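Asks: Next come the structures, one after another.
Readers should treat all values here as calculations from the given coordinates under stated rules, not as data from a laboratory. Treat the numbers as computed from the prediction; the structure is a model and nothing was measured. Cβ atoms are built from the backbone, for glycine too; each structure is taken alone.
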Structure I
Amino acid sequence: MNSYELTISQARTALDNKELSSRELTSSCLERIRSVDDTVHSFISVTEKEALQQADAADREIAQGTVAQLCGIPFSLKDLLCTRGVTTTCGSKILENFVPPYDATVVEKLKEQGAVILGKVAMDEFAMGSTSETCVFTIPENPWNPGFVAGGSSGGSAASVAAMECLGSLGSDTGGSIRQPASLCGVVGLKPTYGRVSRYGLVAFASSLDQIGPLTRDVTDSAMVMNGISGYDKRDSTSVKQDIPDFTNALSEGMKGLRVGIPREYFGAGLDGEVAGVVERAIQLLRDAGAETVEVSLPHTEYCVAVYYLIASAEASSNLARYDGVVYGYRDQNAESLIDMYRETRSNGFGDEVKRRILIGTYALSSGYYDAYYKKASQVRTLILNDFQKAYESCDLIISPVTPTPAWRRGAHADDPLALYLSDILTISANLAGIPGLSVPGGFSSDGLPIGIQLQGPHFQEEVLLKAAYNLELGTELGNRCPEI
């Protein structure tokens, strides 16, 4: 076995037993990137020199004795997490040459534990998309079948993990951007409860929805990364002072005593038959493990897409107002006046999807339309949260598909953004409600494309989701299956 094929937990054991050095593990991943990234296209930048230096430092720590769980483990980072001295582009021309002077809190945490950062990976521009096709610099392919989308917006994170270019990755999830690409690429993706993981240093898309989380090859690795990145941060005003459990303690066999909700609204028209079949098999696996299943209702699901795209676009309109060519980022050099410079900088610096959402958001916030659109959307958001709270009175977690279909061919929806918006219908409600959500591999389509299972739970109940996901992983036996590239 090549060392890049190890999971984080396997690598931890090998490193601690001195069977492998972090330099050897890191070098193996770097060689893997050189070997397959011309096909996968997941990395925007590779920081080889820095990664090897971090690996050597990790080896020195390991030699001294007890170390953190993530010490010496190679990671990729979605390119909207600020990295001191390393370009952070958000997949956009407007930040092509932006080098942050500080690290995001989650990056600090990884470095403090001795983790190795291999580089920054592709994403939809400013995280606005479901396929990573709006990235200006490179568009990741699905490692299981190049030519199909890797998902988005954390497509590079999911693809880099699935292609074994790294052992884990950090992405962000605003409306499904961790869970959806995790499902399409056959890896585990966890969106924590809003406030569980600090957003300081995350370049904002929609501040009331964004959340950072791990993408890993199996559930144990996801729990290990959550141990490393969770916690209160005074620099993030939305961070919550909440006790951090050892998430790996939740990984036990058996589901006796747990009630699993099946939302009728998630199994209607438009759901691919193969996806439905994978979810039905997963439900039976949880029953076999001892869980009780109950039907629940989330009656405001039909409004989720409209509510999400109004709120997210409004917040994007506000957050992206800072990119005007004055302080940092791209600036148009040919403008003859300040107003022309603003207009040309933003017109040329942003891609079509980002401009589309800025226009939607600006319109929704404008005088005379605020009450009709943004305010109304915020009120319906509360109803969506109430739906989940009521459902959790009768169940401990909810199981559903992640996406209505498996991955589709690149460019299939290039002229139909609404079709892409609708593909998020099963994931965006978790962001609107602020609850945790997880995607775990459940099976494959007849075309050999991965299909994920979505688990959602009450606020700060990630342990319940990890336990259920662990039992599904045991039942499906998909934890060691990898694409051939």
Structure II
Amino acid sequence: MPHEAISVFDMFKIGVGPSSSHTLGPWRAALRCVNTIRSKHQLEEVASVTVLLYGSLAKTGKGHGTDIAVLLGLGGEDPVTIDVNSITPKIKEIETKQTLLLDGRIAIPFHFPDNLQFLFNETLPFHPNGLSFLVALKNGEHFSETYYSIGGGFVVKEGEDKSTQQSVDLPFPVNTADELLHWCMKTGMNVNEVVMENETAWRSETATREGVISIWNAMRECTFRGCHTKGELPGGLQVRRRAFDLNKKLIGDRPYTDYHSWINAIRAGGHDFKYILDWVSCFALAVNEENASFGRVVTAPTNGAAGVIPAVLQYYITFCDGFEEEKIIRFLLTASELGSIFKKGATISAAMGGCQAEIGVSSAMAAAALTESLGGTQRQTLMAAEIAMEHHLGLTCDPIGGLVQVPCIERNTMGAIKAITASQLALQSSPDYAKVSLDKVIKTMWDTALDMSSKYKETADGGLAIHIPISLPEC
């Protein structure tokens, strides 16, 4: 059976919130469209570009910043490096001048809503997250490109021949949990070691380590920033940030000046169960409040679920003696492999599978990584992922107002706590007596996704989204 090669840097991407499917994916699609124009034509030949947003991208596009992401992508901005404080001024300038700088260089007219259309009642057949770019050239010619944002920032172009894409032969090809366990048992390696060997198919081990640390640095900075930023989240729901107040309450009068001294100040508070529980929630809240504010986050595996893995990793670092670079690298390598198995066997897109595909997957990733980090066997590692997902099955995606705020932010705290619980259960259990395998849970998750009504798949057409009496322009 052919295997799909997914790197740790495919699963973990640095970008801008609030959604990997609805923000980062469309942003990348717009960048790809600009590349097409540049390679097949000349930017100077473009008369206009019209963007059509379909299905889920249309229904929750305003709340998820899809329109903003597309404009920034067409403007040639990089989601990894853009100054997030410049986003609002850039968008206001486009709206005011009704002009877009294509690739940041060529001015073309851009009128709202003519050149950016939300097609609420139309859905493309391949995936709910579809968008098309209609490009008109000055000589009268036209061409179009359609893309699908399939979750976690992954983008697929319609009509693209997968056979022409660069393939990578991995030393330990993995599509399923059973295949991963096979390689672990055959080689005696832990999951993170198998992943590191596979990563050498793309780059040197040194480059992989440096890249993973960059991912961790982005997670760390996001967590710290979120714990020290107060105020109200944008979008009109008037949701107040909670991580700032919780951090202040928990830290008390213990002084600190930077991240490292902050960790020491947290540790000085002790190891009371409620104290640790509050900190895990604080870490998760911080990340997703940053995500909701168009801050820089890491897809883990998505933006909407970006807080779970950093929160559990922060728990490991702060309370479980995990504050070593090598341990952090191992944690993230293991987490990435579990995420890739879910993507191959089911989905990591809420528009396809509901929130089980985002919070559920992130919780399973974190549970597996924590279990291996705490000395669990390979089978206990997979067992932890199974337990975490089993108790997220059927979780719907019903964002109020189409915003990645309620219930999304709190769900990250729940996903983190469930991951830690799943890890502890696995560490205290024998996989020999387990009745459910990880592959069976992944299959069940996919079956559940197929059976789930579309109104519970990131459309804001069901659940909390229709039972909370609000009226927002973002809807």
Structure III
Amino acid sequence: MGLIDLTLFELVEAIKSGELEKEKVLEEYRAQIKRHNGRLKAFITPNENPEIPSGGRLEGAPVAIKDCICTKGLRTTCASKILASYVPPYDATVVSRLKEAGSVIIGKTNMDEFAMGSSTENSGFFPSRNPWDPTAVPGGSSGGSAVAVAARMAVAALGSDTGGSVRCPASFCGTVGLKTTYGLMSRYGLVAFANSLEQIGPLTRDVRDCALIMNVIAGYDEMDGTSLEVAKEDYMSYLEKDVRGMRVGVPREFFGEGTDETVREEVWDCVHILEGMGATWEEAELPTLKYALPTYYLTAMSEASSNLARYDGIRYGVRAEDEGMDWSASYSKTRGAGFGSEVKRRIILGTFALSAGYYEGYYLKALKVRTLMRRDFERLFKQFDVLVGPTVPTPAFKIGERVDDPLAMYMTDIDTVTINLAGIPALSLPCGFAGGLPVGLQIMAPPLGEGRIFTVAKRVEEELGLDLKPPLEGSR
């Protein structure tokens, strides 16, 4: 096993013991980026001059950052032409915490433009490719981060999850991806898409690494008005607990029409693994799931319409040539050239949903349904400790397969968006393969239930013992 195959935990231990030098680690990872980034397109901006801090819990660990999370002195584009030259003057809180812990920021990863997409095909620069099959998508919107971790171009990465944008690429690329309780992770320095939904989350090679990253970056931040003032936890402590006596709920609605049969089988195998370890399970009902997609997209598009109004070439963003044009013409030209088609679609639909005469019929109704969804989860968590189901109904689809069918693309998110609407935590764990491509098990818990998620995920991971190193040489 090579240096770049070590997990985050193993790598840090080797550095601290003196077995590995930080400079050698960085050299190996940068060489891996040069070998594979040209084909897989994980990074928009590799960091050519990264700092190598001394000491810390993550000393010397090369970590990749999604390109919508601000990094001081390192370009942050949101994969959009309108921010192509933006270099933040400050670090996001999560980035500051990683640096303080000794991490090396190895680069900024590709994504769907402004995090709007489920395949990373909506990037304003280029699509990323799945390391298990470069003709397939890596998922989105944090596709570049998942590719970087799976393809050994980073030992861990950060993404953001608005409706599944960490968990979907984790499922498609065979990594662990966590969407945390809303407010547990600081959003300061995250370029906003939909404020009430999005959370920054880690993508790692195994469950232990995910818990380790959480120990470093989770917690209250006075710079974020949505941050929860809760006691800091040691998530690593949950990894040694067992699942005996745990109550597991399996909502039927997560196995609806369009769910791949192999995905279904792999998820149920995990349920029976937990049963064999002493947990009990029961099928459950989540009736509001059928309203999840319209509720999510009305909410997210409305918030996006408001958030992206600032990119006008005057306050923010690259300005189109405007000689001889008035403000209105310059504004129109700037946004027309700067935004991609999916971003424009969502701005238009969001503006419509918020407009006079339609606000109550669309946006306000979506907020009411969102409340009903939250109550559905509250009801289930009185009965169960965790819920499980597929992360995504299918394995990764081919590049270009859904790009001209927005509704088919949106259906990718059917099993993930409810989590963001309810504000609860959920983790995607690799649980098998379908047609040679990874499949994800989604483990859900009540607010601040990340610990019990780690317990369940660790026990299943150990039992499965999957080989999650993709074939990196050429496409199949």
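Asks: If distance in nm of label points 7 Å out along Cα→Cβ at positions 65 and 449 comes out at 2.4 when worked out from the coordinates, which of I, II, III was used?
Replies: Label of the source structure: II.
Asks: Moving on. Taking mean count of other Cβ atoms within 10 Å over residues 121-128 as the quantity of interest, name the structure among I, II, III where it is greatest.
Replies: When mean count of other Cβ atoms within 10 Å over residues 121-128 is computed for each of I, II, III, structure I gives the biggest number.
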